[in-house]
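Nothing in this text is a laboratory measurement; each read-out follows from the coordinates by a stated rule. The model shown is predicted, which means the values in this text are computed figures rather than measured ones. Cβ atoms are built from the backbone, for glycine too; each structure is taken alone.
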Structure I
Amino acid sequence: MFAIIEKQSNHHVAKFKRPLPHPVDTVWAAVTKNENLQKWMGNLEIIELGKNRKIHFNMNDGTDAYEEIAITDYAEQEILEFDWAADTVRFELSSTENGSLLLLVETMRELTAHTPKDLAGWHVCLDLLADLLNGIEHTDFPMENWQQCFNEYQKRIDTVEKFS
């Protein structure tokens with residue numbers, strides 16, 4: 001399920017919708033508890049949850065280097081929004097009849113050569129999250145899947161730019 005990318009006034013928005021057959025508290029724990037988060041998005045580490053608190057983006061290069069990321073919006077088991085370089089990433093979680101709906105929204109000031117890489121990364125990470133929730137843990141990042149997603153997002157970005 002690929003993200004929908006739209007131009008909105010002075011920025012672009014990519015929306016990933018993932019219906020998940022799991023209750024909100026289970027999904028929330030997978031998104032916000034480091035022991036789970038590390039299994040699907042190995043670079044992120046929650047330092048302290050809450051608005052104006054922080055997350056680390058770990059370089060995972062053996063140097064212990066990281067970038068500090070500000071949490072810009074937060075509501076327990078509903079919203080986690082944080083800075084993502086010049087952009088923002090927002091997780092919204094809601095209950096459904098069959099479990100929950102996870103919406104990831106990346107708001108981008110501008111589309112760059114890095115944008116399709118970023119979107120492909122989120123796409124694959126959300127797939128890894130869904131697998132984790134279904135009891136499947138991956139030990140390696142699936143680069144082949146990422147490459148396929150990257151190619152698709154490159155096309156989608158080109159289309160959005162053409163019609164913007």
Structure II
Amino acid sequence: MKIRDAIESDLPAIVQIYNAAIPGRMATADLQPISVESRLAWYKEHSPNSLPIWVMESDQNIVGWLSFQLFYGRAAYQHTAEISLYVAPDRQRCKIGQKLLQSAITQSPKLRLKTLMAIIFAHNQPSLTLFQKFGFQQWGYLPQVAELDGVERDVMILGLRLSTQSR
């Protein structure tokens with residue numbers, strides 16, 4: 001398995017993995033599948049040198065992906081990024097999420113990032129456990145801010161302050 005920068009032709013696989021997460025109502029607030037076309041602008045907002053999208057390949061198949069997104073979009077937050085991480089359903093619990101997240105933490109100083117954040121549904125225990133395993137802590141709690149199929153859901157904001165000693 002290898003992690004590499006995503007290329008535009010990876011978008012169908014990225015979207016397929018993302019859409020597979022929608023019915024479970026655990027990992028995304030989207031309620032309907034998205035299209036490859038709708039993700040093209042999102043893809044173009046990213047750059048391997050600043051806000052990359054990475055894919056993990058196994059036997060030439062994309063089995064997971066991770067993206068960095070600017071937090072709050074204002075200049076003072078330029079060293080803070082939100083991470084999104086998705087793994088193909090048939091490859092969950094195979095350490096793909098762990099490898100992607102570890103790589104994000106390791107590579108963040110090269111991307112001039114000092115803080116990483118994740119916004120996770122409070123009922124998504126597998127994701128919370130994964131991020132907490134890597135030192136992310138609860139920085140915020142937003143009660144009942146999302147409604148999924150008539151059920152109000154809480155959202156947790158997790159954060160990790162990266163060591164500045166390695167710079």
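Some notes on this structure:
- Taking FRET efficiency 1/(1 + (r/R0)^6) of positions 96 and 152 (r between Cβ atoms, R0 = 30 Å, to 0.05) as the criterion, the largest value within structures I, II is that of I.
- Winner on relative contact order in percent (Cα under 8 Å, 6 or more apart) once structures I, II are ranked, highest first: I
- With helix-only ellipticity at 222 nm (-39500 (n - 2.57) for each DSSP H run of 4 or more, over all residues; to 500) derived as -11000, matching label from I, II: I
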